[in-house]
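So, here's a batch of structures to check.
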Structure I
């Protein structure tokens, strides 16, 4: 009887990122090799099963986030965070462009303490190098109270590329990712 000589793949990892409007962050990470799924959602707030309209008020305490499942044998947490920091402004507290409120805060939400250490180390390095010319306001916290966003928010940019916000805000972030991180692009 022949035995299968392949070694099992390492398990997938999860990382949750808040970089302003989840449509932007979702669109960027949808194109990253090693990512097996991207889900828009809400986390670290005080309301169970929040709805978009509630989160938009800022009263629930949730951040708009994307939850990434990825293969750490293909892309590392540090590489994901380098893409994250390059495709949003981590120096504006509770704001990304015209999107203002605590729901748009910059955040890294982890389930694995090793991922938090990678995030803290990278933030320290970027701060020492004064990479952004202003203090980094990105929070690093343990993920709690995560809820997927409504279905119409999933893959929003892919489904609505000509919608105004997508064309003028999301699209340029995707273009920047493609130009800056070609080595991380999924093969199409």
Structure II
């Protein structure tokens, strides 16, 4: 990142984003996993993912005056806060839902491929001197990762309480990606 190309505000925003990204990567990769439960593992890895989206959105709201993006950020905060609460409420019952060794290995292999791509795409999102554009370029791969992680988990037997949470993640984040891609075309 060539700091001389960016305003002080953009530099501050990007520095905060990279701290949030590092915290998310650490939270997701160091989560305490259970050996036999895809449901548990999904929850404990998705919670830091959602927390990062909330923090990214709060960071954006400090800087942007672009109302459509403010609305998207507020929706992310509201929806992902609710999703975290729903997952936290269901984790105890979901912990008891076990999977076979084969299911867990296949799930984990795909999960790792999804998250590695997401981490890379977020970390290398082309930065410009526009916080609005930067946020969308960072958040779109974040949302795509959540969609793919949720779709991956739905391929396997999981806790029934978790299914509507995953479906809500997929629906809301597909809508968010669509809206941000439209705005990004307008802003670029």
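No value in this document is a laboratory result; all are computed from the given coordinates. All figures in this text were calculated on a predicted structure; none of them were measured in a lab. Cβ atoms are built from the backbone, for glycine too; each structure is taken alone.
Consider the structures I, II: one of them gives 21.4 for mean count of other Cβ atoms within 10 Å over residues 65-72 as calculated from the coordinates. Say which.
On the way: I: 21.4; II: 15.1.
Considering all the candidates, the number was obtained from I.
Turning to a different aspect of this structure: Of the structures labelled I, II, one was used to calculate helix-only ellipticity at 222 nm (-39500 (n - 2.57) for each DSSP H run of 4 or more, over all residues; to 500), giving -8000. Name it.
I
60 is what came out when percent of Cα pairs over 17 Å apart, for residues 81-152 alone was calculated for one structure; which of I, II is it?
Label of the source structure: II.
If distance in nm of label points 7 Å out along Cα→Cβ at positions 121 and 145 computes to 3.2, which of I, II did it come from? Could the numbers behind the result be given before it?
Working: I: 3.2; II: 1.0.
Only one of I, II returns 3.2 for distance in nm of label points 7 Å out along Cα→Cβ at positions 121 and 145, namely I.
Something else about it: Given that relative contact order in percent (Cα under 8 Å, 6 or more apart), derived from a single structure, equals 25, which label among I, II identifies that structure?
On the way: I: 31; II: 25.
Of the structures listed, the value fits II.
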